[in-house]
1. Which structure, out of 1, 2, 3, was distance in nm of label points 7 Å out along Cα→Cβ at positions 83 and 443 derived from, given a value of 5.6?
2. Out of 1, 2, 3, which structure matches -9000 when helix-only ellipticity at 222 nm (-39500 (n - 2.57) for each DSSP H run of 4 or more, over all residues; to 500) is calculated?
3. Comparing relative contact order in percent (Cα under 8 Å, 6 or more apart) across 1, 2, 3, which is largest?
Structure 1
Amino acid sequence: MKRSISSGVIVPTGVLAAGFLSAPDSGAGPRGEYLPSADAPREAVPTEFRWDLSHLFADVAAWENALADLKARLPDVHACEGTVARDASSFGRCLDLVFGLAERIERLVAYARLDYSTDRTRPDAKVRADQADALWTRFNEARSFVEPELLAAEPDRLRAFVAGDPRLKKYSHFVDDLIRRRAHVLNPDQERILAMIGDLAAATRYILSGLEEDVTFPPVQDADGREVPLTRASFPKLRASASREVRRDAVQKFFSTLGAFSRSFAAVQDLTIKQNVLEARARRYGSAIEASLDRSAIPVRVYDDLLNGIAESLPDTLHRYVSLRRRILGLEDLHYYDLYVPLFATPFRDIPYRRATAMVLEALAPMGAAYQDVLSQGLDPKNRWVDVMPNKGKRSGAYCNATYRDHPSVFLNYMGEIEDVFTLAHEFGHAMHFWFSHRAQDYVNADAPIFLAEIASTFHEEMLLAHLLKAAKTREERLYLLNRRLDGFRTTIIRQVMFAEFEREMYRIVESGSAVTAEGLGDLYESLIRKYYGPEFTAGPHDRWEWAYIPHFHYNFYVFQYATGLMAAIVLAQKVQAAEPGAVERYLDFLSAGGSDYPIRTLQKAGVDLTRPDTMRAAADLFRATVDELDSLTRD
């Protein structure tokens, strides 16, 4: 669903690292604090650390009643068929019906998914999530005639509808965008067929999920010689081990196992690509990337310019950082398994959740009182917007979900580490975006396009990082934070651009009539590793299979938006931190804009122009300056 935004973590992180006041079981810490544990039963987690979903539905019975009612309402949509563009009255009535049902179904889906994600061992919760998804598919099928009917009318006629009635003005951008995409909308029967195959398209995700669950990895020995399981959830922690032997063993076993299943992963990837290529060709686009970016009116040259610009900056950015990391670690050669080990021990530990909320509020103080009021309301555990702690059966990771004009719901697995504080800031960036856009816009324009989705979240992270750097009292704190900025740039911008280039080249292979094979993908990925990480990086024999670890390659040209999002966030945060006149107001306008305009224009109004090199240059300059400072501090 559009209104569920996942964390900006770049690779699947699984369960967040075990953390503060470590104890084998949940309970009370020495200061009376609850100790989070992934093995704790959900009922053991204090109520204030579990979200309350009653703002969506009072209980399961109310949800089931809504499900039955919405199923019964679907025929009302069919009754509009043949009348949508007849006159302004019919136009308004049908669109109000369709968007009204969409709003209600989204709330239904949100409740089911939120509930299921907190404990995936409950079959009844899984059934509700499946029922909600099935209803959404049926609804899409039922409304599939709307756009073709509208486009069968003359554009001036549609524009006259919205111009002639103040109640229909909310549909102005919807109509303009529909007319813009006129050549790519099919006739009603063709649109209905594409909608009906939605379940088949979703099958790829289920196959990938099943494959990921079926692939098992051999155990590794930790630094104390104890055998520990190697899983997708434990891999990020093991590859960051202080012991080079442990992290080397974990990376080699993990990637070599993926390599053993590479033909299966390649087959699923091939299916994903062909599905997207099929739809792009059906809609008369020149390529799948053009079709994907056109949803938000993003010129393909923005994608290409990003890849070209980052490639040109590599010698002064990532290649220098690889050299610096190798020197600081004292290594003769730097491998993949040396990229994630912390260069400096974190001086920020044992951070209770309430302290984390205070840190986020302090960092966002420049945004003003009105912003702070909403943020503090959401962060306060007593209001139960957040599902804070892990529990047995809870899914990993973090995300934010918001239904129209309801308060957002934030999902965490908080363990008291500094990275958890940044995750908290990130997800509440999404929450604030939802809050302002949903209250400023009508439902039809309430959601920001996906191209803008990661800007508010990374803006919060940038504000938190700048605040902590300003408040740093020791050399150790500054070293840690500077390296965190570099690693964030590496993983969120450069690494994602490498992924974006890999994705573009995969699609070019298929669209040229050639076949995607496991070996071919491995060769392509290895060539990009060598290009991006530079001459002082040593590629291992199994690094070429990392692509099978990245589910984002099934998201249809999504990954590049992490890079553009962080680059835009860096510029916006710098303007606010510098107290540039009007910067806060422009940022609030950006949040409030939702989907009322095209994303490139929305960003331009906020002071960021991604069609020019300025934004990329500002981000690269910050990276270079940070490398310079870290290099200097570590030579003193």
Structure 2
Amino acid sequence: MISGSKRYGVILALLVLTATAPAATSADFTSRHYAIGLSRTAPAFTFFALDSLGRGQLAVDSLLAPPPPKVASLVPSPAAGQFAYGLLEAETGAPPAWEVQCGEDKLTLRSRWAGITNAPPFSLTFNQKLCHATLLGLMRPGERRVALPCVLHLPDQGSARISCNVPGARLDYDARRFVNPAYVSIAFPAATAERPLLEYRLEVTAIYPHLPGIEKDARFDGFRRNFLNILQLNPRLQMLANNASSDIVPFTVFKYSEVAMRAPPLAKGLTCLDIVRMTLERYLAGTKGYGQPGYGKETQGADLVPWTTPYTSSDTYPSLLIAACNYINGANDWKWARANYARLADWAQQMMATDHDGNGLIEYPASGNYGDRPTAARRPSNWWDTINFGHEDAYANALAYRACGLFAKVAGTLGHREDAALYASKASRLRAAYLPAFLDPATGVLAGWRSADGKLHDYWFTFVNGVAISYGLVDDEEARRIMDNLLRKMAQVGYTNFNLGLPGNLVPVHKGDYADHNTPPEVHGVPRREDGSDGFQYYENGGATACFAYFTVKALYQTGRVQDARRLFDPMLRSYAAGEFQGFGPNGLSKDWRDWSGGCHGYEGFLADGYLGLLAVYDELKAR
């Protein structure tokens, strides 16, 4: 029992609070922008919800219970929205260790030195199954701390910009997924003798490009709340990832860069492009990601799925190179470009060195032949890693074309004329070879890959055709024909639930072309029948998802199919606004993959890739 002389003299006030306070999981303060609940026994939130649009949509309770030890007492102030924590071990008369001051869209956490060594931080711990929270800011290699200012972003809720009165302050940040429960935790360090007063200021805000015509249109509420959703920082690897506790994936970095180029500043002196640069610098320094041999051998304590394949995926170097060029152009950081040019040129060389037969197209070592299915030790060639993409991959080659064109311009600007000419030539050769290699005369659309035996593998891939047209690999007339054929097939197979996103393929992937044969069909689309029909609509075998839908929608706008683009995109916009692309369904599987009736068949719970689709708002506004 702690001596009465060391209690923070508030026992009577606490007795009153205990008798009249709401339950620990309810809100102690609510405004139109946020709601918080506070632990009675430790400086910690028990409820935390944001509405960056100020609509009062604050019903989500996504926190884990605070730690059980009783280390402090919560004291309410006579003034509304003000609270204080006194440490139980503090001397009588010591100031509160923590004060909480609430306003309409601002929240202040104030820590004062109370003479206690190792005073507890103010903690905020999310149940990641309920909310894929992330901190967005700069991190030092190997350190699970984020420099201030930074941004706390809650998908489908919005953001809070966090700053501190003391320069150099950092927040503790961690996330795990292979534990029960999965969590994302943030801790605000307490004041010390060296820093006797720390004041953390949280300002609820919506961070998005302020485009004309969207402010008062509810269709764009998802764009305004969720523009940052694609950016998720893994604290254990200090890099952008699938989500805060998931894998780092170099073949998705180009998507992050596309959003970051258009994003307004996160805070004073901090941009989304800064976080892309930080991620690129880790890769440039030799960090491996999913898609690169050796990834997962050294985990740094992160929960990773190893890449056991001896080959680098065909979309890894194109993605990294696109992202680097986007960073350079978006940030106008030519100093960084010069400092890293040799390594970027090495990425470009490794990318195009896989054109082993000299026909202009990059190639993957796995054959892609029907029945020659990759195992866990030999994954397919791109993001769609349960489908047997191999050899000449139409999706990866579209990215390689984009990468060559962007890198040629960067090289030219830096005065590397030979490299500029070389990669401009490689882009031209790739484009010339692309349509003859991948256009399927039987369907009139681009196939997914041409295997080593010369055969095309065409399952009416929406994303392959979309990305090729979006990146300019197909002339306008042919592009229009392809999109007409794709829309006709979509109508024929009866896909109309565009609120779910789009299927990656419109017909079943046959058993011999599906890589994963070890899990139930309803989870990973694994076919048991040769025609693949029993696995169809599940996961990557025709499951509906927001992932990659952007390219199909953009291609429709780009080819003048504006009404068709809106027919697909408007329902997706409504789903973005309603938060329908993250979380879990009644069956315990997640919403990032659905069957065509809306049943859930994903497992991550949140896939950052799906939020690239928000960029189609630019195409919609341009088409008006």
Structure 3
Amino acid sequence: MGHPVRAALLATTCVAATTAHAQDDGVFLGTLRIEAAQAQAVLGNDQITEDEIERRNPKTTKDVFVGESSISASGGAAIAQKVFVNGIEESLLSVTIDGARQNKSAFHHTGNILLDPALLKSVEVSKGIAPADAGPGAVGGGLAYTTKDARDLLDGDEAFGGRVGLTFGDNGLGTRGTLTVFGQQAGFEWLLSATRHEGDDYEDGDGDTVQGTAADVTDYIGKFAYTGPGGGRLSFAASETTDTGARAAQAGPGGILFTRPDFAGVVGRDSVLTDALSRRTSYTLSYVDEQPDTWFAPSLQLSYNEQEIDASGVEGTNTSLSGFAKNEFALANGTLTAGLDFFKETAEGQGNGPGPFASSGEEELTNVGVFAQARQDIGDHVSLSYGARYDWQTFTDATGEEHDDSGFSANGAIDYMLTDTLTLNAGIASTWGGYELGEAALINFGGAWNYDGIKPSTARSARLGLRWEDGPWSASGALFRTEVEDIAAVLPSGGARGALTDLSSQGFELSVAYTGTRGFAAMNFTKADVELDDETIGSTAYYLGRPVGSVLALEAGYDINDVWSVGGNAEIAFENDDAAVTLPGYEVVNAFATYTPRQMDGLEVRLDVRNLFDATYESRSSDGIDSSRVIALTEPGRTISLTASFEF
């Protein structure tokens, strides 16, 4: 306990709790009563907007988060990329796509949520503190991805439209094409989209080829909806995203090959290229009343998603059937969102080796929760958000034994205006995390797993911050701490699934921004000290976190006129000497320019230069960067691409 950050946070948040019964409403926006975007950012709830995503022109999930010091993604091909929030891996967050719950990876050397950003509209990020209506198991916060509907792409009553984009790039980027068509008529709307990205293995800043990194992604999305005259909207979405191609693999237990796309190699083992597969398939049915005129304003959803990994020597599949039913009630100066949600998830794997390395197994986890979250303005200076949920779980382990448990979660936040330009806010959360599914691909691999001592996890999070605004200038700062206790081994050593660990992330964030009429500039800095059982976490702590340390992110853009615009971003990671080995610092800069000719309405041509100064570096969140047994992936060197996009 003697951490000064922890002491300050817990002391202040106790005051916040007794004063307000308050909670951060997260960024899973709903109808936020703490409405200012700046207030939400201080509480750890950032929205990466549609404009920001388009400005970053992402080709992978990693590209979505450039310019965000507190959010990072590991490198390599899309199959390998994992997202971290303040150093905590996304498998400890509540992750949704268009409101639908996502399961985690089936193999620890691959990413958790395979996502192509072609139709991505926004990402809402909750760092540590999540509202009760964000879903179960949000011990580290949440990530909520939203994709575009037809009505987001059509102007007014337009009946039909389309978008086509084509990118050519050097240094392995290859070619990427996207075609999207959409339409609407008499309340019906539809959207169909396809993306294909093919490339070669890239070279790092030293000119060395990094094997197994070639892009080979295919993405299909279909969306259909009907909105009735009274505002009731019924929608259905289906998508499939696949990453295939040759990936680096090495021999492992049982003498069989294991695909490890997160490594450049393993010391003392020969690497070969072998075909690997990562595939995510999702179906979502939703209903929402968008024009309620009484107390009844329901939202309902039913979703199924499946994530499949073929890593040569092992295979694994995670499935998730989930849904919710909730209603938003009007309160004095606010709202109350209440309802129930559920999920049923499975993890199933198969080993392709001899003897005990050919074994298989399955785990199952079901959850039913009830929740309520209030958001209110109290007078002109105070906004509150507070809520609670209760969850019941049944975990069926690979032996067939059932483990039943339940738990209570509560949260609260206050936003208090000290002056016209200065605001204080604070938030706390106590979250019951429940059980976690083990890694699907390795269930019973090499020997039967045992579950002695397994128990549900719990978490506590707190934030305290100030923000200042004056004209085009804004600044903010916050202290944060998240503690997650009793995390059962998802990837057990010796099959001991009941082995428990404690994880914490603590530190502070600072940001400064200037927004003018034709441009902007922003700087944000995050220092996150991530510990596992009171020691700095390692870079192969799968399903837990990474030693990110201190990161500075810069982003700027300027509209020269209505035809030309320029911009860029940079990431500066400072040396981290708290890790098992000193992690070197690095600086990487990206720049772009866009041209939208007046004589061709709907056309945009864009030039991107990523890693402008051809730096050779390993991403701070990548796997194995502090391990003597691993040859860690270096990131791509200077990469130049040209993108032409046309709307019709």
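1. Answer for the origin of the read-out: 2.
2. Computed on structure 2.
3. 1
Read-outs: derived from the displayed coordinates by stated rules, not from any lab. Owing to the predicted nature of the structure, the values given are computational and were not obtained by experimental measurement. Cβ atoms are built from the backbone, for glycine too; each structure is taken alone.
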